[in-house]
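S.K.: Below: a set of structures, written as structure tokens.
Readers should treat all values here as calculations from the given coordinates under stated rules, not as data from a laboratory. As the structure is a prediction and not an experimental result, all values here were calculated from the model. Cβ atoms are built from the backbone, for glycine too; each structure is taken alone.
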Structure I
Amino acid sequence: MLDQQSDVAAALARARATLQRRPASGLHDDAPATACWQGGCRVTARHANGTEVASDMPAELGGGGALVTPGWLFRAGLASCATTSIVLTAASEGVVLTALEVRACSRSDTRGLLGMSEADGRPVSGGPSELRLQVRICAPGVAPQRLRALVAQGLRCSPVPNAVQQATGLALQIDIDPS
């Protein structure tokens, strides 16, 4: 693992040097995720490189129940992005991790997904609430306060947690295909 972390640290140093020389090269469009309906509640999301991830809804909501839900994919992306950013921060600071696990948890109200309202008429939110990350980290010989600071720094630089914390706006474009 030490060799892998050294490789990551070296790659980050090269990227930083390049971006210091040419800051504009850091701005780029992210690879889009294209989701296509497959029937029922099943959806397949595709990356331009050919990777596909299928999702579905529980049987109680009309799905097959055998696949992960889009909400779980959101939490998986949040946890994966946070984990990656913490690893990058640790490598940059020369901290050798022996374990790292990030769990993304939330609480949701299915009434929001169904467009329902509270008794007083207020709409129920379709999004998750009480969103939280639980981090388990181990780096022998590194003080707990340094590990906490390392996690905090990693999360400050992490794109998906940042999008959630800063409530990134969502632009919408609708194209209607003729029947």
Structure II
Amino acid sequence: MPKLSAAQLRTRLRRIKLLLCDVDGVLTDGAIFITGEGEIKRFHVHDGLGQRLAAQAGLKIGWVSARPSIITTRRAKELKTDFIVQTRDGKVPAVEKILSKTGLNWADACFVGDDVVDLGVLRRVGLAVAPADARPEAKALAHFITKLKGGNGCVREVVEMILKAQGKWATILTNYAK
């Protein structure tokens, strides 16, 4: 997919109403530690706060994972994620259900994905994003590749881009600087 010009990117960023993310490799660094009691994943606090800021600015947030996990559910609930779908039945049908619930269409959505299980969604959304360390196939479909790696603030990078393009970032900064 050809990369967007700066003007085309700004136009797409302004349209985004729904931010969707893969989990492992995007919201986490992709490492999963399996213990006798369960699993451990590492989420970055910058991504979590970025998600909360996006929600405060009126964006809907969804996580779409092909790997069901209690830890993912816990973190999503902690952040008051609007939609959490963990399914092995394909991400495209999962996103279509979210779009139906919101009344939005593919062009209104941004998706951050890093691997081959994300290709169908990356191909369809209005703004496809891949983390810096995504698989080559995901990067090839991305309109934008973040500077940061998955699990290391890449979602926050995307949130700030969206909110700045929509003219909402300055208000957020003002509210926190009080």
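S.K.: When relative contact order in percent (Cα under 8 Å, 6 or more apart) is calculated, the result is 29; to which of the structures I, II does this value belong? Before the final figure, lay out each step's value.
M.R.: Working: I: 17; II: 29.
Checking each candidate, the match is II.
S.K.: Check the numbers for FRET efficiency 1/(1 + (r/R0)^6) of positions 105 and 121 (r between Cβ atoms, R0 = 35 Å, to 0.05) across I, II and tell me which is largest. Display every interim value, and only then the final one.
M.R.: On the way: I: 0.70; II: 1.00.
If we compare FRET efficiency 1/(1 + (r/R0)^6) of positions 105 and 121 (r between Cβ atoms, R0 = 35 Å, to 0.05) over I, II, the biggest value is for II.
S.K.: Suppose you compute distance in nm of label points 7 Å out along Cα→Cβ at positions 73 and 161 for every structure in I, II: which one lands on 2.4?
M.R.: Corresponding structure: I.
S.K.: Can you say which of I, II returns 0.75 when FRET efficiency 1/(1 + (r/R0)^6) of positions 17 and 65 (r between Cβ atoms, R0 = 25 Å, to 0.05) is computed? The partial results should precede the final answer.
M.R.: Working: I: 0.00; II: 0.75.
Attributed to the structure labelled II.
S.K.: Ok, one more. Given a value of 17.4 for mean count of other Cβ atoms within 10 Å over residues 9-16, calculated from one of I, II, which structure does it belong to? Before the final figure, lay out each step's value.
M.R.: On the way: I: 12.6; II: 17.4.
Checking each candidate, the match is II.
S.K.: OK, next. I, II: which one has semi-axes √(5λ) of the Cα gyration tensor in Å, as calculated, at 35, 22, 17?
M.R.: Working: I: 35, 22, 17; II: 23, 19, 16.
It traces back to I.
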